[in-house]
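Undergrad: The structures considered in this document are given below.
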Structure I
Amino acid sequence: MMNALYSWLQEEVKVQDLTDYIYWFELNMTQNSQRVMDQIAEAVKMQTQIDPTALLEAQNIRTEMVDTDPASIHAQYNPNTQTITINNEWIQKYEQIMDTTQAYNLHFMHEVYHVIEMQGVWYDTLKYRQRHRISEVSAIYYSQLQSGCPIHPRIAEYVIAIREGSYTKETLATYLKERVQDYEIYRFAK
């Protein structure tokens, strides 16, 4: 269903590359989003060279699976307890649309990125809102690369939300279409 929704949305929203559009859409309130996404891509590709297992072992960071309310977070890195916590409820939802390993790795690698971030990143000096937005987009991009997910991980969330009745395919498409004209200007400038 994930690939079907991706294809349908790409056709409905009328963009050449839906994955690129969603990354841009998530950065749409960031000045110079083209330059920022290029910096994210360059930095994250370098960070994929870091061995996540060795990094976590060197810093004594442990991983735990918990059963919590599905409305809560998917996963979280807590630097105070040196723990990456992954929510089983979300893993089970993702397992309905991708294999178990990929579902786990999407969440795990997202949090590993936040561990890497603690070592310092190029956007440390930015204001909180911009830094937070770039941090999340970077973590999503990193988890996509590290887990081998062929399309933007947000598509999995869209599938889950549609299955649970949070919204329809049509309302999602309408929401995504709102910024297509701005995106086309961005693509042309690229």
Structure II
Amino acid sequence: MSKRDYGKVPKVLTMRLSDVSVNRPSLRCEKFTIATTMLDINRSPSSWIAALYEGRWMIEPDIEAIKCTMGIEHLRSQTPEGIQRELWTGLFTYNLVRSKMLQAGRSANREARSLSFTETYQVLSTNWLLCACVGVSKPMVIASLSQCTCAVVGNRPGRAEPRENKRRPKPLKLMKVPRWIFHAAVAGLSKIT
């Protein structure tokens, strides 16, 4: 946060405390308190705040989609500007896929969260070149939207994502020197230190 933005933050915040009870064996605590700046009890009742808080786990599959499905887990740029460009391009692409999911969900009378992110991403990846070459027609758009709604992702309320790695590490050594030094060492011109 910049100093200018920090200066805009009020010195005192009025907060509302909302007590929430959860009857699910997978949670460590059954009662907890949520602090929020949503002060209007009629517009945002405690039950709605509790449901909103419980749905926060959806951020984990979203981050996984950004990192793994879209391949932004490792950035290739070596300058801060390049990394910033890669991140913004990735987030723009993510929002493009999510908006396509919203379109497809509306056309099929389904919730966008019930559609597969990976499938929508693959449909967009395979169809963009075709649309650029042939042009976009109404039947093509309808077919593309129906392709996105084929897979159904289950609604799993209250699910907790494990803090574990699912993928196994690759049994390869890490390259700890620049590639050109490695190639020179393989050719016998120098030693790796």
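Every number here is computed from the coordinates shown, using simple stated rules; none is lab data. Since this is a predicted model, take the numbers as computed values, not measurements. Cβ atoms are built from the backbone, for glycine too; each structure is taken alone.
Undergrad: Using helix-only ellipticity at 222 nm (-39500 (n - 2.57) for each DSSP H run of 4 or more, over all residues; to 500) as the calculated read-out, with -14000 as its value, let me know the right label among I, II.
TA: Numbers: I: -19000; II: -14000.
Of the options listed, only II reproduces it.
Undergrad: Could I ask something else about it? If distance in nm of label points 7 Å out along Cα→Cβ at positions 54 and 86 is computed to be 2.2, which of I, II is the source? Don't jump to the answer; show the numbers that get you there.
TA: Numbers: I: 2.2; II: 3.9.
The value was obtained from structure I.
Undergrad: Name the one structure among I, II that relative contact order in percent (Cα under 8 Å, 6 or more apart) of 14 was derived from.
TA: Details: I: 27; II: 14.
Here the read-out was taken from II.
Undergrad: Tell me which structure, out of I, II, gives 0.6 once distance in nm of label points 7 Å out along Cα→Cβ at positions 6 and 150 is calculated. Show your work: numbers first, answer last.
TA: On the way: I: 0.6; II: 5.2.
Source structure: I.
Undergrad: Something else about it: Which structure, out of I, II, was percent of Cα pairs over 26 Å apart derived from, given a value of 34?
TA: Values: I: 34; II: 61.
Going label by label, the one that fits is I.
Undergrad: Have a look at I, II and say which one yields 1.5 for distance in nm of label points 7 Å out along Cα→Cβ at positions 38 and 134, as calculated. Walk me through the numbers before you get to the answer.
TA: Values: I: 1.5; II: 4.4.
Structure I accounts for this read-out.
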